[in-house]
Structure I
Amino acid sequence: MKIAFWFLVFPGFLFTAIVGMLLTWVDRKVTARIHWRIGPPWYQPFADFFKLLAKETMIPAGTPKFIFLLAPMLGVIAMTIIAVMLFAMNFMPDKSFVGDLIVLIYLLALPPLGLILGGSASKNPLSAVGASREMTLYFAYELPFLAAILIAVIKTGGQIRIGEMVAFQQLYGPILYSFSGVIAMLISLFAMQAKLGYVPFDIAEAEQEIMAGPLLEYSGVALAMFKLTKAMMFFILPCFLITIFWGGLASRWAIPKLLLLVVLVILLKNTNPRLRIDQALKFFWIGLVPFAIVGIILAFYNL
């Protein structure tokens, strides 16, 4: 019963979904203010979600039904597991196990995999283009993101246990408060922007170019699950960065840190144009990878 409560209520599915949708309202509200608009009421994300649940899920002819319906669920399942692991390892470090950091990295790969599978299974050329872009974007941002995580591993003496990384920061201070930590955090912030599919990295779902990309053929409950996954990621990814680089979640400053990262993501989203896929590749591989190598060298010298 306790395990079911963790996964279904707190800090699992319900808690993560509710907070994630509230953060999407913050996104829409801040964006509206930047555009000199009023913005929606706080319950609008919930109303949009339940409206989608009430609509019929259409499946295109000739589409592999199992893959088409499985794809939206991958992200929701992954985000729920990550939420449980993150909160358990922050507040109960003894629950941490060797290699749990690697497990979280693999789970973070499931939402883009779901988009790729869903777009590829949709039997729509525009969806296929979106899936191709999502795959390319994933390979673009994942390399510098892993390098940024490696900086944190080096700074903590080779730890790949979340609980030990949090304990190290509580004892010696957050990794962010160092030159290599600042580099790792900046790289991870851009990678988070790409993982969320927000401007300037909304390349896979570029509405003005390919309508909705991988989501074009989705409707009803299936589309609601994709939207819910992104909302949950909007909460989980900042929590992950705070855990790895900024001292962990077991602090009274965790909520202000979370809101600061959310606001930074929103400002990046509203002050930049969309990049082309080749520009995104150059930005991550040519721009951030050398930057990450500098951070790794600094981390070896404990700087």
Structure II
Amino acid sequence: MSRVLLTGASGFLGSRALEALAEAGHEVHAVARSEPRHDSPGSGVLWHAADLTDPTAAARLMREVEPEGLLHMAWYVEHGRYWQASENVVWVEATLRLLRSFVAAGGRRAVMAGTCAEYEWSLDRYSEATAPLAPATLYGVAKDATRRLAESFAAKAGIELAWGRIFTPYGPGEDAARLLGSVILSLLAGEPTPAPEGAQVRDLMYVEDVARAFVALLDSPVQGAVNVASGQPTHIRELISLAAEAVGRPELVRWGGLASREGEPPELVADIGRLQREIGFAAGVELSEGVARTVAWWRERTS
């Protein structure tokens, strides 16, 4: 067991990483902007309220916790805005302050959440070793710049650093405005549900698998960029069809009634060789099961 500081612990991915860290036996120090919660899973979870964009917060937090490991999942991710939001630049600064403070407090291994948006969206499958890095959004540029600076600083400081590039997570707790949640809520309400034609191909990974992959990465000696994904290509049309079938209202879907976002790549699928070979991790939740769990989660909250 080690003492781990988890940022973004109340978020979509961070809350699942909190559970996975606790289950793995770590002493978990969870960070969120709001006051600490008291419904943490398992034992050994301590909450800290901190705004990491405050220039003084990181140093104060690290002095208090003195973590051996850092799992950094906090970032600005407001749906519909984060791709080009200026807050991305703020989080570059906040992340680098956090890493400097972690090193100053004696930290040994850091794992940070990156994104497939760091890649140039021109391929059908993306490998950490060969796919070009040419982000098309400010979000992707900010994440890529953070990785480059963090890796260089970590090497100079003599600590280990790994960077998990997330592809397309989904599952319970995701923002209701995102595609899957909005479709499920509309179908549960019995409303005609506009959907894209769904020709785009994505690499979907259930949120709990994403969290477990990050904990496995933290517990490994692997450094550098690692794709965090299932490696399985899925058409968006299949995702929506599975949701409609799980709700029991496939006749409500209006294909082509929702336009695709401008600039979206036609395919975005990961090469997961590093994740499988070097970390020994594979996703455990099949797409149909993950969608069914997501529908059940939304149904419980709307019934």
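Worth a mention:
- Taking distance in nm of label points 7 Å out along Cα→Cβ at positions 73 and 249 as the criterion, the highest value among I, II goes to II.
- Among I, II, structure where Rg and Dmax of the Cα atoms in Å, for residues 129-200 alone as derived comes to 18.6, 57: II
- Origin of the derived value 18 (relative contact order in percent (Cα under 8 Å, 6 or more apart); candidates I, II): II
- In this comparison of I, II, the computed figure -11500 for helix-only ellipticity at 222 nm (-39500 (n - 2.57) for each DSSP H run of 4 or more, over all residues; to 500) is attributed to II.
- Comparison of I, II by mean count of other Cβ atoms within 10 Å over residues 25-32 - largest value held by: II
Throughout, read-outs are computed from the coordinates displayed, never taken from laboratory work. All of these numbers come straight from a predicted model, not from anything done at the bench. Cβ atoms are built from the backbone, for glycine too; each structure is taken alone.
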